[in-house]
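Just below sit the structures, each encoded as structure tokens.
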Structure P
Amino acid sequence: MTDALSLRPLGATGIKVTPLGLSASYFPGQKTVHVAAEEGINLFFAFGIDMQMIRALRTIMASRRDAYTLVTGAYNYILRAQDVRKAFEKRLRQFKTDYIDVFLFMGVMKPAEFTPRVQEEMLKLREEGKVRAIGLSCHNRVFLGRLAADGAVDAMMMRYNAAHRGAERDIFPHLTAHNPGVISYTATRWRALLRRPRSWPKDKRLPTAGECYRFVLSDPHVHTVLTAPRNTKELRENIAAVRQGPLDAEDMKFMREFGDVVYHQGKWFM
């Protein structure tokens with residue numbers, strides 16, 4: 001039986017990744033990062049300010065750099081010009097490495113922010129062999145769909161979960177031609193999918209975090225999904241869940257039904 005954490009292609013990038021990647025958004029501690037590597041996770045997403053992740057990865061990657069996929073990037077500072085190369089060089093120093101696997105322009109909200117200057121500089125980094133794949137993280141699904149159709153980026157990080165399924169309409173249909181790597185995040189919708197909405201009957205169960213990750217990975221367009229556990233216990237639980245593979249039809253129906261309730265509740269509060 002194939003391990004559900006076995007390596008898979010990150011689209012057409014030539015990079016192979018585990019379906020579950022680690023983010024240290026909730027500061028789980030360096031031990032948790034080390035446990036993730038020991039359990040077989042090979043993709044790590046780092047903001048560049050998450051020192052627990054940085055310190056752990058320096059040690060983890062020191063002897064086997066090619067065994068791990070480092071995803072990081074430059075921030076989109078809307079109010080001032082972003083020096084992509086300067087940010088890139090800083091990431092090299094932080095992680096004590098001589099290349100980045102996936103380098104993203106992070107936090108793009110609208111097309112005008114992903115400027116020709118930014119794209120040109122990122123392309124140069126890839127051409128120089130300092131970056132294996134370039135892309136962006138973005139909430140604008142229509143824009144991501146257009147970039148995917150045009151083959152403008154190698155990889156993209158996007159929001160996709162049971163409550164936010166717009167990618168199924170705006171992005172996924174446009175991936176076929178160029179097959180960019182797809183990294184999904186917010187699988188639990190910042191934990192909202194783990195809490196009971198007011199309108200959800202008390203006799204009905206709630207999803208687990210593991211089911212949230214399995215929901216995302218049940219769509220073949222997603223190559224890897226980030227988990228952001230608060231501690232080693234949560235990490236192990238999430239890994240065990242993902243190892244069960246995709247959800248069955250009944251559980252998918254449940255997740256979509258619950259996701260719709262969470263989504264509409266969120267709109268009401270907004």
Structure Q
Amino acid sequence: MILNFKEEKPIIMGILNITPDSFYEESRVMDIKKAIKRAHKFIEEGAKIIDIGGQSTRPFSEEIEEEEEIKRVIPIIKELSKEIPKDIYVSIDTYRSKVAKLALDNGAHIVNDISGLMFDKDMVKVVKDYNCNVVIMHIRGTPKNMQVNPYYEDTISEIKNELNQRIEYALENGIKKEQIIIDPGIGFGKRVYDNLIILKYLEEFLEMDYPVLIGHSRKSFIGKVLNLDDPKDRLIGSIAVVAYLTLKGVHIIRTHDVLETKQAIEMIYAIENPELYL
């Protein structure tokens with residue numbers, strides 16, 4: 001089933017980390033009951049997509065075993081998919097084809113692949129066979145080494161070119177255009193400058209004619225700009241970016257903070273459409 005993610009307002013993707021080591025401690029949850037409860041809270045607060053990941057991809061993180069990733073995420077996806085409304089969607093945050101396949105078999109709707117289909121040669125076939133949406137994200141290197149002196153001569157041009165290569169690979173291997181969502185990959189092989197340039201020139205990615213997802217929530221570039229080392233302190237900076245993304249017309253915002261993100265989107269939308277309140 002292919003979903004349409006181009007709507008009047010940005011769609012909110014709530015982050016559910018089934019990990020003990022994701023960069024933002026408050027986002028971690030390992031207990032299935034607590035994970036399901038948090039997912040339902042996100043839905044009540046306004047999330048339309050729940051993005052479930054079992055492996056941290058923070059800078060310098062180590063890979064976990066595939067079976068451990070499966071053990072973390074599949075029971076939660078299986079349980080959650082029985083309970084959520086039909087207009088709420090589950091995304092599996094993985095670059096492993098076996099994990100993606102099991103997630104789709106158990107009720108997931110979207111594959112969110114940080115590698116842009118690069119790390120596992122079988123992922124493209126899974127996405128094609130299941131006819132599901134896929135997030136093709138830009139990354140240079142791997143989570144373990146991506147932040148070791150990343151460098152671009154022309155940030156926007158290079159990221160767009162590399163994204164287009166991944167899109168072309170997907171299309172050549174049977175994935176339809178309407179399945180694809182793109183993500184320029186804030187924080188994945190990027191300097192602070194690169195992350196800010198991506199945001200400043202976001203229209204360059206919107207003009208590629210695919211739904212655009214941005215995952216900026218509480219990331220280190222916000223900490224660098226605001227001199228805040230602890231991700232716990234980066235909510236205001238994150239919501240400032242949400243307001244900017246809403247004005248720019250981004251399609252999907254991936255966030256740890258669903259309620260605050262929803263409120264920011266609604267205020268920007270009201271300011272742009274005051275006639276709704278006559």
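Bear in mind that the values in this text are calculations on the coordinates, not laboratory data. Every value quoted in this text rests on a predicted model; they were computed, and no experiment measured them. Cβ atoms are built from the backbone, for glycine too; each structure is taken alone.
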Practice problem: Assign the value 5, 24, 39, 25, 7, 0, calculated as P(r) over Cα pairs in 5 Å bins from 0, in percent, for residues 22-69 alone, to the correct structure from P, Q. | Solution: P
Quiz item: From P, Q, which structure was Cα Rg over 2.2 N^0.38 Å = 0.94 calculated on?
Solution: Q
Self-check item: Given 2.8 for distance in nm of label points 7 Å out along Cα→Cβ at positions 102 and 238, calculated: source structure among P, Q
Solution: Q
Quiz item: Cα extents along the principal axes in Å, for residues 166-213 alone was computed and gave 36, 20, 13; which structure, P, Q, did it come from?
Solution: Q
Quiz item: Of the structures labelled P, Q, which one yields 18.0 when mean count of other Cβ atoms within 10 Å over residues 46-53 is computed from its coordinates?
Solution: P
Quiz item: For which of the structures P, Q does the calculation of distance in nm of label points 7 Å out along Cα→Cβ at positions 198 and 254 return 2.6?
Solution: P
Quiz item: Who wins on FRET efficiency 1/(1 + (r/R0)^6) of positions 54 and 150 (r between Cβ atoms, R0 = 35 Å, to 0.05) among P, Q, i.e. which is largest?
Solution: Q
